[in-house]
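A.B. asks: For reference, the structures are reproduced in the following blocks.
What follows draws every value from the coordinates through simple rules; no lab data is involved. The structure displayed is predicted, hence computed values, not measured ones. Cβ atoms are built from the backbone, for glycine too; each structure is taken alone.
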Structure 1
């Protein structure tokens with residue numbers, strides 16, 4: 001399978017995002033709220049997970065020159081009242097497929113982003129993996145949806161995602 005097909009298989013439509021790829025790697029641009037490119041996230045789907053943040057060997061590598069850089073800000077204005085927070089790009093793009101605003105912070109403890117997130121005029125809802133890392137991500141949001149242990153948002157069926165997010169989209173939830 002080539003990278004383009006792999007991205008589609010992970011429910012990401014490459015033409016909808018600032019993503020560049022070749023035969024080995026996909027590169028996602030990271031932005032701050034001013035619209036500046038401040039870094040990138042590199043994804044090598046066919047690399048081993050065992051390498052730790054090495055740009056040539058790791059499955060995932062992130063370089064951000066600014067402490068405030070996230071992926072998915074092109075979806076920020078879809079909804080005026082909420083923004084979803086996820087750890088990974090493929091989790092956030094699943095929410096984008098429902099036309100929901102979501103950003104991937106590319107970490108499980110984005111403490112450097114907390115002051116920035118607190119300035120957003122929206123309710124921040126983290127969708128967290130049901131593990132220790134997920135509980136850390138929950139601390140960065142107004143509300144958290146904890147998935148079952150071993151469950152990843154990017155791997156769920158659309159019907160399952162709808163069930164998870166639907167209660168959080170009701171206007172009375174924000175009163």
Structure 2
């Protein structure tokens with residue numbers, strides 16, 4: 001499935017953290033991406049915050065940031081800068097409560113919609129999973145909620161990587 005593939009934060013962390021039990025599988029899977037890899041400034045800021053605040057990453061923060069830079073270069077990733085649309089999306093998602101989702105997960109899905117990216121790579125169940133309450137994939141629930149501010153048709157597919165290959169979940 002060709003196209004653009006957006007990376008969320010947890011996948012990037014597994015891809016750069018060689019102490020993660022999923023590192024090898026995630027790294028192997030993301031090198032199989034058949035299209036354009038897309039990172040965002042929003043994701044990068046979230047990544048830096050996690051590395052700064054999580055105790056297990058504090059000592060290795062500089063190493064992990066270097067690995068992140070190497071990963072971006074290796075994947076020849078395009079980069080989405082924060083702009084007013086993404087800032088407004090962040091504010092909107094923060095106000096919008098959709099349990100059990102974190103607003104940051106909603107922003108990642110929303111960025112795919114704003115940028116017309118059909119695929120999201122996430123090992124976060126709150127993105128690739130199914131809402132028991134709504135009986136539908138979380139990405140569809142999020143797109144419906146965000147459609148109050150504009151029409152969102154993407155992402156259409158969510159992929160996981162922890163099995164060592166790109167596995168389409170939605």
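A.B. asks: If Cα extents along the principal axes in Å, for residues 66-105 alone computes to 36, 25, 14, which of 1, 2 did it come from? Write down the numbers at each step before the final one.
C.D. replies: Details: 1: 27, 20, 13; 2: 36, 25, 14.
Going through each structure in turn, the value belongs to 2.
A.B. asks: Still on this structure, please answer the following. Ranked by mean count of other Cβ atoms within 10 Å over residues 34-41, which of 1, 2 sits at the highest value? Working shown, then result.
C.D. replies: Details: 1: 15.0; 2: 17.6.
When mean count of other Cβ atoms within 10 Å over residues 34-41 is calculated for 1, 2, structure 2 comes out on top.
A.B. asks: To test your reading of the models, identify which of 1, 2 gives -5000 for helix-only ellipticity at 222 nm (-39500 (n - 2.57) for each DSSP H run of 4 or more, over all residues; to 500) when calculated. Let's see the in-between values first.
C.D. replies: Numbers: 1: -5000; 2: -14500.
Attributed to the structure labelled 1.
A.B. asks: For Cα extents along the principal axes in Å, the calculated result is 48, 34, 32, so let me know which of 1, 2 that is.
C.D. replies: On the way: 1: 48, 34, 32; 2: 41, 32, 29.
Considering all the candidates, the number was obtained from 1.
A.B. asks: Rank structures 1, 2 by relative contact order in percent (Cα under 8 Å, 6 or more apart) and report only the one at the top, that is, the highest. It would help to have the intermediate numbers written out before the result.
C.D. replies: On the way: 1: 14; 2: 28.
When relative contact order in percent (Cα under 8 Å, 6 or more apart) is calculated for 1, 2, structure 2 comes out on top.
A.B. asks: A further question on this structure: The value 3.3 for distance in nm of label points 7 Å out along Cα→Cβ at positions 18 and 42 was derived from one model only; which of 1, 2 is it?
C.D. replies: Details: 1: 1.8; 2: 3.3.
Matching structure: 2.
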